[in-house]
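Participant: What follows are several structures.
Any read-out appearing in this document is the output of simple, stated calculations on the displayed coordinates, not a laboratory observation. Remember, it's a predicted structure, so these values are computed and weren't measured experimentally. Cβ atoms are built from the backbone, for glycine too; each structure is taken alone.
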Structure I
Amino acid sequence: MRSDPDIAEHEAHYLLVRGGGFRCAIPVEAAKLVIKAPTIYPLPNSEARLLGLAQIAGEPLAVVDLHALLDPENGRSGGHELTVVVRRPGGTSSLGLAVDEAFGVVTIADPRGRADDDPGWIAGRTTVDDRTVFILDPVRLFVDGSSG
C-alpha cells in the first residue's frame, strides 16, 4: 500500500449533514445508507429526540431527530428530508438519524476538542466552510443518543 505524503495520518472522511441549524460529520465507515425520509411510526411516551420506528429493508429501525439531540430544550426541527442509517461500529445494530440535508463527504484533519457541555456522542468540533461542525462518535451515539 502506497502512502501519500500530503495526507496526514489523522485525516478521516465524514458524511456532512444538517439537522435544523446544526451541521454534523458522521464517519463514512459508520454511515451505512442515506435514504429519503421513510414513514415513521411514533412510539408512545418517548423522548422528543426519538421520532419513532421505521422499516428499512424489512427491519425495524429507531429514528432519532439529529436537531433534538443537539438542542434538546427546543426539541424537533421538523424538516427531516433524509434519514442516515448509522451502523454501530463492531456490531450489527443500526440507528436512523433524521436530517434535513446531506452535503456529501468531506475530509477532516485535526478536529478541535469537545466543549465541556458537549454530550458524550460528540467526539469533537471543526470548521467546514466557516461553519462549526460537530463530529459524531457513532459508538457513543448508540450508548447516549438513542436512550433516555
Structure II
Amino acid sequence: MTTIHASAVLTGARAVLIRGPSGSGKSSLAYALIRAAQSGALPFARLVGDDRVHLEAAHGRALVRPAEALQGLIEIRGVGIRRLPYESMALVGLVVDLAATDATRLPAHESAATDVAGITLPRLAVAPGADPYPPLYAALRTEDSGA
C-alpha cells in the first residue's frame, strides 16, 4: 500500500482520485462533487479521503482508502476541517490531475490515461488556474464519442 497526497470521492460505483500540488483545489473539488450529489446533479458522491489516501493494486484494480488519522475529515476553505460520512474503500475509476502542465483542449490519447499503483486508469488533466468542476462533471455524466 502506498500513501499519496490526494483526495478521493466515490461517485457512483467508482472513485475519482484527485491529485495536484498543495493549494491546487483538491479538497474544494472533492467537496463540490459531494455537494453536487446532495443537490441531485450527481446520483451519488461520498468522501473516501481528503489530503492523504492509501492506494493499492488488487486483482488488476486500483483501490483507495482514507488515511486512518483523517477518516471522514475534509478541509473546507474558509471554514476549516469538517467531518463528513465517508467510504472506507473504493475502486478508482478516474484520476483528475489539477494544475497539469500537459492539459490541452482536446487531449491526446496518451495523456488521457495514467498509471496508478501499476494500473492504467482514465485521466483528466486540468490546466493550472482552470475550473476543474465543469470538465469533471462532463466526464462523469457523458459517454466518450470514440472520435
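Participant: Computing relative contact order in percent (Cα under 8 Å, 6 or more apart) for each of I, II, which one ends up highest?
Facilitator: I
Participant: Have a look at I, II and say which one yields 15.6 for mean count of other Cβ atoms within 10 Å over residues 99-106, as calculated.
Facilitator: The correct label is I.
Participant: A further question on this structure: Among the shown structures I, II, from which was the value 53, 34, 25 of Cα extents along the principal axes in Å calculated?
Facilitator: Derived from the structure labelled I.
Participant: Once FRET efficiency 1/(1 + (r/R0)^6) of positions 11 and 43 (r between Cβ atoms, R0 = 30 Å, to 0.05) is calculated for every structure in I, II, which label goes with the largest value?
Facilitator: Largest calculated value belongs to II.
Participant: Can you say which of I, II returns -5000 when helix-only ellipticity at 222 nm (-39500 (n - 2.57) for each DSSP H run of 4 or more, over all residues; to 500) is computed?
Facilitator: Only structure II yields this read-out.
Participant: Still on this model: With percent of Cα pairs over 19 Å apart, for residues 51-114 alone derived from the coordinates and found to be 45, which of I, II does the value describe?
Facilitator: Answer by label: I.
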